[in-house]
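See the structures that follow.
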Structure I
Amino acid sequence: MAFVSKRDDVIYNIKKLEGFLSSGKAEEKDFALDGVLNSEIVVIYKVNGINHFGPCRFFAFKKNTIKDDLESRETIEDKEIANVMTKIVGAPFTNGMTENKYKEYVESLGQEFVNIERKFWRVKDERGKNLDLKL
């Protein structure tokens, strides 16, 4: 498994995770929901103008798969993942407003909010604006 090396690699994985979230396959949907709900390191992006949140770990490897993601949990620490994401999209942050937006997103998925400490990274587009995918 190779780490992502550019923002487009991260965006590729974001689109893949979004596909899993809307998948009719239980394995894909459950995997995506678990990542969104339980990650301590989280990436923020927009889809059609609405904030979405996803697991940093899934976005950190080129063309990631469910199998590769699960394997990486055994061998690669969150600290390494965080370093890669910081190089690609910038420094992480935490704040109450972002936590509230995250909670709203989780509830919009019909899930229960898990109160754990998180770090967030926001993906920007090529103009430096918040990434807003049109899916």
Structure II
Amino acid sequence: MNEQILLSRKKKTGEPVHIGVIQKNMDEALSMINNVGNSRDKEQDSLEIATYVLGVITLKQPFMDGNRRTGIIAASKFLRDNGYDLDIDPEEVNSELRSMLRKIKDQLLTLNPEVMKQMSFYILERMRKREP
């Protein structure tokens, strides 16, 4: 199955794709995410981790396709598992947030601290404590 995905991707882009590169990117992404969220303040840590999940998946591109969408879903799921909802209007996803994610993707090597601050604020404005 992975081979079929790789061949399909190669056919689409004309570029060779290797699982190892993707695994390396995933390892780097997980390492970066595991290094944040250590303040012992649940809300602050949840916000920081969700921001990094979204930013790092976009930066490192560990998946064949849909990294920004996957980042949004993963950040939302992380927050939900930790008692918060992320209220993102689908129209906003296609404008303000996508613009920030595009800036992160364009950096290629490192997370832009200014964009990460903007994204953290964006998430904080839309993060709601879940009712039990």
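What follows is calculated from the coordinates using simple rules that are stated; it is not laboratory data. Source: prediction; values computed, not measured. Cβ atoms are built from the backbone, for glycine too; each structure is taken alone.
Thinking only about distance in nm of label points 7 Å out along Cα→Cβ at positions 97 and 113, which of I, II has the largest value? Numbers along the way, then the final one.
On the way: I: 1.6; II: 2.6.
The maximum falls on structure II.
For the read-out Kirkwood radius over Cα pairs in Å, for residues 49-120 alone, a value of 13.7 was computed from one structure; give its label from I, II. Kindly include the intermediate steps, with their values, before the conclusion.
Details: I: 13.7; II: 12.2.
Traced to structure I.
Out of I, II, which structure matches 0.92 when Rg/Rh (Cα atoms, Kirkwood Rh) is calculated?
Working: I: 0.92; II: 1.00.
This value belongs to structure I.
Please compute relative contact order in percent (Cα under 8 Å, 6 or more apart) for structures I, II and give me the label with the greatest value. Before the final figure, lay out each step's value.
Numbers: I: 32; II: 23.
Top value of relative contact order in percent (Cα under 8 Å, 6 or more apart), among I, II, belongs to structure I.
Of the structures labelled I, II, which one yields 1.00 when FRET efficiency 1/(1 + (r/R0)^6) of positions 41 and 73 (r between Cβ atoms, R0 = 25 Å, to 0.05) is computed from its coordinates? Could the numbers behind the result be given before it?
On the way: I: 1.00; II: 0.50.
Computed on structure I.
To test your reading of the models, identify which of I, II gives -15000 for helix-only ellipticity at 222 nm (-39500 (n - 2.57) for each DSSP H run of 4 or more, over all residues; to 500) when calculated.
Numbers: I: -15000; II: -21000.
Comparing all candidates, it corresponds to I.
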